[in-house]
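Coordinate-derived values only; no laboratory data. All of these numbers come straight from a predicted model, not from anything done at the bench. Cβ atoms are built from the backbone, for glycine too; each structure is taken alone.
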Structure 1
Amino acid sequence: MVRLKYWFSGYSGPYTYEVFDSSSASVFGVVNANTSTNPEIVTGITGGSYTVVITETASPFCASTSSVVIASPLDALSVVATETSNVSCGNGQGTITAVASGGWGAYEYELTGAATVGYSSNGTFTNLSAGIYTVNVRDAGGCIASDGVTLVIPPPINATVTANTPLLSCFGDTATITASLVTGGQGSNYTYTLNTIAPTASTSGPQTSPVFGNLRAGTYQVVINDGYNCVFTSANIVIDEPTPIQASLVKATSQTCFTGTTLTLSATGGTGTYEYSDSSTFGTVIGTFASSVTFPVTDGTYAYYVRDANGCISNVSNEITIDPLPALIVNLDVTNATINCAGDSTGVIVATAEGGLGSYVYTLQDTAGNDITPAPTQNSPGVFTDLPVGNYQVQVDSGDCLTTSAQISITEPAAPLTAGGAGRARGSSAPTGGSRHPPGVGSPRRLQS
């Protein structure tokens, strides 16, 4: 809108004026005025061609008509101010850009409000903090237009960050951490970074997905960023795991002649009650136990897998082989099981045991199984000396194993040795009776039970 200004001369007093547009239509109707206000200013007129009729309402009652053309730009001056970058979560980084149009051109821009910047040809205002601003634009004709902008600090980013489980089922399993319900900041354009704090510090990302998978036990932290440089850091997220299942196999008791071998299988780690099998597929579950189990076995090789209440399976235990118990036997050396001279007690029986459980105890018996009393001398285990003529057997004890040798007879000459009769040369008597071989000489015999 523009103003029409006109002056009076040669008349003073009251008058009327009426303004007609190019179509001869009255713009305001008849308006009363007085030369006491001179010049008269008519406002509210747009650009165009007008005719003004002035009539004196006092003597001499003259009238005057004038034409006037009011120049105008094609469009009214206007300005649009917009926020072109946010102040960010750190504040002080906002930008307002103003673009003017219409009017007479040659625009100058001014910023007022939370910050003031004087008129210049630059319509971009930077490094602005949060607040209310007005941008004024002035054209070459001195016309001014304005627009307002409010810069706001974005709300802080907030999110819920959780692991799908705080405790893994099995040692070595993995978990997933997800950031959800993300709000604040720019409202979009979020990126996600995973910081591993323990056991070994590392960083993964940034990425646009809020999901981090295949995570082993450890301590983690999720950082969320956006285009406004807003930052959210989650609390530490701890993923625990049970200790690994360790299976151990020991021989609880060794086999004897009357009892079998027993093994004890024990386990640590994992969760809850254990079950065990000789196959990693657990096609057959042999039994269950809380911390250990003892069971009998026969000869063979044994190793077991242990599975806990969560279905976690241990590595195979150590291996134990149970060999067959060797039979207890007695070997006899009867080389000296003879009496050299009738009536002597010089017989020797040597018994040597094999197999069984070791720790052999030798007992000399008669053939009825009665222990010889008093017990004969044993210079070393199994060596019986100073034995008289008779029938014997040797019993061997080895733990709870027991065996008896074959029977042995200690013999002597049929009659005592006597001197020769008449007719022999002196000093050349021939012996009768007694052994044909001196002690230790002869053909040895070896008996085995």
Structure 2
Amino acid sequence: MKANNFDTICAPATVRGESAIAVIRISGSETFSIVSKIIKINKDFSQLEHKKAEVAYLIDNNQTVIDKVLLTPFYGPNSFTGEDLIEISTHGSPTVVDKTIELLIENGCRLAKEGEFTKRAFIHGKMNLVEAESIIDVIESKTDKILSYATKNLMGDLNKKLSIYSKNLMNLLEKLNLAIDFDEEFVEETNWRKIKQSIEDTIKKIEKDIQNSKKMMKEKRGVIVLLLGPTNSGKSTLMNTILDEERAIVSEIAGTTRDYISEELVIKGHHVRLYDTAGLRENADQLEKLGIKKTRELIDMADIAIYLREYNTKLTNKKVYSHLKNDSSIEFLEVINKIDLYNKNKIQYKNDRIYISAKDKINIDELMNRLLNKIEKLTSMKKIDTIVLNQRQLDYLIRLKNSLKETVKNIQQTPFEELISEQIQEAIEILEIIQGRKITEEMLNNIFDRFCIGK
């Protein structure tokens, strides 16, 4: 995508709120001209050195000093965006930040859109699209593992892997095009066995990438763990015990949790979304029925279900219980609660169940270990260097795999150079879309809309 003459934009680069400092970023062809109108400094603006911070004063249109600031200039193309860029570091007052933005807009700036600074960096060739998308993955990372892979992608590791796939396919395409353009007496006969083997080797690598990416996407989103069971079985108490603080309303009255409560937490380095759901019972009132309906909807999204019931009570909601226990797409843990109410010597233990007291925190360690094993089963991967971390890239990777599988199928059935060449070209174009070498303005806007303003 070609770089255009962009207008000058501004936005806070730091989160709004009281803090030690706040940073306002300005980028575009008129950056230095606009900033010079709101900054007082003991130096001519033309003498500012690249990347050298200068003490200055933020002033309004009446030359009144608003704040003492640091001014850091970056001359294009050697800046983040590839344009002239200035960062103004003010004291972290929302009032000062708002006033700075107001003054910049009054003097010719426009408030930046979501992700517009990074979008300009991509358009000016400062980074490829995979690296640009990795910035938001770094910002949104909830665990060290996700951050590690996001940083590798930001440094270009994933793009290198995709480029290797593209290069291998380009080599095959060149051989096929030679066979199409020249008579057989001038070129070797097409070795379909080698071409098929090469494509199948690439498919295996891509399938491994997809499998690992799905696991990582699950962890990035948060492994969804549901606390399910009859009313008054102790789900809210167990959730509070797991969180180690009271965030859910706990009551002796059956049916207290009438909707669902969710919390995010990190368990041994794994991002988890924990849901305390409405109790399941047949004779529910209208409000409870709405909560139970939402619980059933959550079951369709769940990765792990913890089915909780009190010891020495009959199993209710047998359909839900049976579905959870037999659904291969959901990891299942059956937990028997409130064992503190019974003589421990008379409790009849079964190996496939975990016996706890959420209230007295009995056997909670065992439950957490079993839960951790389930989480690791869902997210564990062999040691890999790079991984796709967003849904757009994953969707196109799946499309690439399907395209190459169709190519192999056609080689097995009707190996015509023209047809196979066309299909390999299609696969190469999919890789170009992932890397941003072939992408529309609409697709680009959809990607950068995920970013925050100021990035």
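Numbers for the structure displayed
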quantity: For 3.9 (distance in nm of label points 7 Å out along Cα→Cβ at positions 12 and 308, calculated) the corresponding structure among 1, 2; calculated: 2
quantity: Origin of the derived value 1.98 (Cα Rg over 2.2 N^0.38 Å, for residues 108-323 alone; candidates 1, 2); calculated: 1
quantity: Top of 1, 2 by distance in nm of label points 7 Å out along Cα→Cβ at positions 52 and 244, largest first; calculated: 1
quantity: Structure responsible for 85, 84, 39, with Cα extents along the principal axes in Å calculated and labels 1, 2 on offer; calculated: 2
quantity: Which of 1, 2 yields -14500 [helix-only ellipticity at 222 nm (-39500 (n - 2.57) for each DSSP H run of 4 or more, over all residues; to 500), calculated]; calculated: 2
quantity: Per distance in nm of label points 7 Å out along Cα→Cβ at positions 276 and 300, the highest-valued of structures 1, 2; calculated: 2
quantity: Origin of the value 8, where relative contact order in percent (Cα under 8 Å, 6 or more apart) was derived from one of 1, 2; calculated: 1
quantity: Structure from which 6.0 was derived, distance in nm of label points 7 Å out along Cα→Cβ at positions 60 and 228, options 1, 2; calculated: 2
